[in-house]
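Laboratory data are not the source of any read-out in this text; all were calculated from the coordinates shown. Everything quoted here is computed from the prediction, not taken from an experiment. Cβ atoms are built from the backbone, for glycine too; each structure is taken alone.
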Structure P
C-alpha cells in the first residue's frame, strides 16, 4: 500500500512540475513572438499603388428603424468602397512576421474609437497590437459594441460590451489567428466598421490616390500583403535590399 501511495505521490509531483514548466515556457514564447524595436541601419523601402479594375461593388443600404433622431437618417450605407480613377483607397498594405525593426509610428489618438451619431468613428484604420483602445460612447443612447476577429469566412468574438450614454472603456484587441477585425453594435444593426490590428510598424494605409509606402525595412525577403475589408486580400513575396527602394503594385479585379 505504501509503494502504491508513493507512486501516486511521485506521479502527482511530476504532473505539477510539468504544469509549472508550461506556465514558465508559454509566457516566454509569447514574449519572443512580440515585435522588438531596434535601430535599422541602411534599411530599404517598398512603395507602390493599389488599383481596382471593373465594376465597383455597390454599398449595402440598411434601413434605420431605431434611434433615427441620433443617426439623423432613415438609412445608412455600409461596406462602402472608395475608388478614384482606378485607385483603391483605405486598403492596408503590410509586412507579416517582422520580428524586429523601427519604432512604431506616432499616430495621433491611436487606439481611440468614438461612437457618435450612431456611427463608429475610429481615428485610424489601424490599431497596434497590445495597445489598450479607448472606446467612447458620445451618444445619448445605449450602445453594445461587439467585435469579431475575421478568420477566413469564420469569425470569433473578441469582446462584447454594453456602453451607457457618454461613457468610455479601454480594452485591447487580442487577435490570435488573423489581424482583421469587424465592429458591430448589437443594439443598432446599421453600425459597422473594420479595423486592422498591426503586429509590427511595417504597414501603410492607401489614400485617395491608392499609394502606399513602407520605410526603414531591415534587408530580407518578406510577404507583402494588401487587405481591404470589402474587396479582399492579395499577397506576394518581395525582397528588400539595403538602402534601396523596391516598387510593387497590387491590382484587384471584379
Structure Q
C-alpha cells in the first residue's frame, strides 16, 4: 500500500473530514450487484445524498456498474453523483499503480509530484549492528513496514520527522552487500543533529534518489563514499529548500 490506514485517517482529519466509514470486503459484499450495492449500502446503509467518484469508477459484482449506472440509480433513489475528472501530471493520468511504479523504480521525485507530498515510511527505530557508527556515520535503523510500497535500493536525500521536528538526512535502503547477505533495512543518518532516536517512531520522507546500491571491496571505501553521499544530500536538500523559497 502507498499509505498506511492510520496515516490516511490523519490526513482525512487534517482535510476537515469528520467521519470515515470502513466497509469489510468479504464474499457477501463482493457478490452484491450494482443495484444491490446502491440500495443496501449507499441508500439504506449510509443514506448518501451527494457522492463524489472518479470518472472511471466501477462497482458491484465483477465491476459491472459504471458511473453512468450510478447517476441513473442516484436519480432513482434520491442522491446526486458528482464525477471527478482524472488528475494529470507530466501529461499522464495520476493513479495508484503509476505512483507504485515510480516509487519502486526509485523515482521518488516523480512520485511526490503525483502525490502532492513526499513519499514516506514510518516506523520505530530498532537496534542495529552499529556498523555505521564504526564507520563514523551513526544511523537510526528501521525495519521496513509490511505491506508498504518500498523504494528501490540505494541512497536518498531525505527528511526525518520526529516530535513535530524536521531533520535533514541521508538514507540508505538495502541489504548492505559490502558486508555479505543481510536483512533489507532502512538506515538514516541525520546531517546536523545528534539525537537519540532508539525506540522512537520516526517518519522518513524521500526527496531524491542519489544513487543505486553498491558493493565495496573494503569498509573504508564505503566510508569514503558515504562522505560523498552526505555532501550530495546537503546540496540536494539545500536546492529543494531554495526552490520552495523562490516559488
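Some values worked out for this structure:
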item	result
Distance in nm of label points 7 Å out along Cα→Cβ at positions 46 and 78 - structure with the largest value, from P, Q	P
Given 29 for relative contact order in percent (Cα under 8 Å, 6 or more apart), calculated: source structure among P, Q	P
For 2.1 (distance in nm of label points 7 Å out along Cα→Cβ at positions 38 and 54, calculated) the corresponding structure among P, Q	Q
Identity of the structure behind -9000 (criterion: helix-only ellipticity at 222 nm (-39500 (n - 2.57) for each DSSP H run of 4 or more, over all residues; to 500), calculated), options P, Q	Q
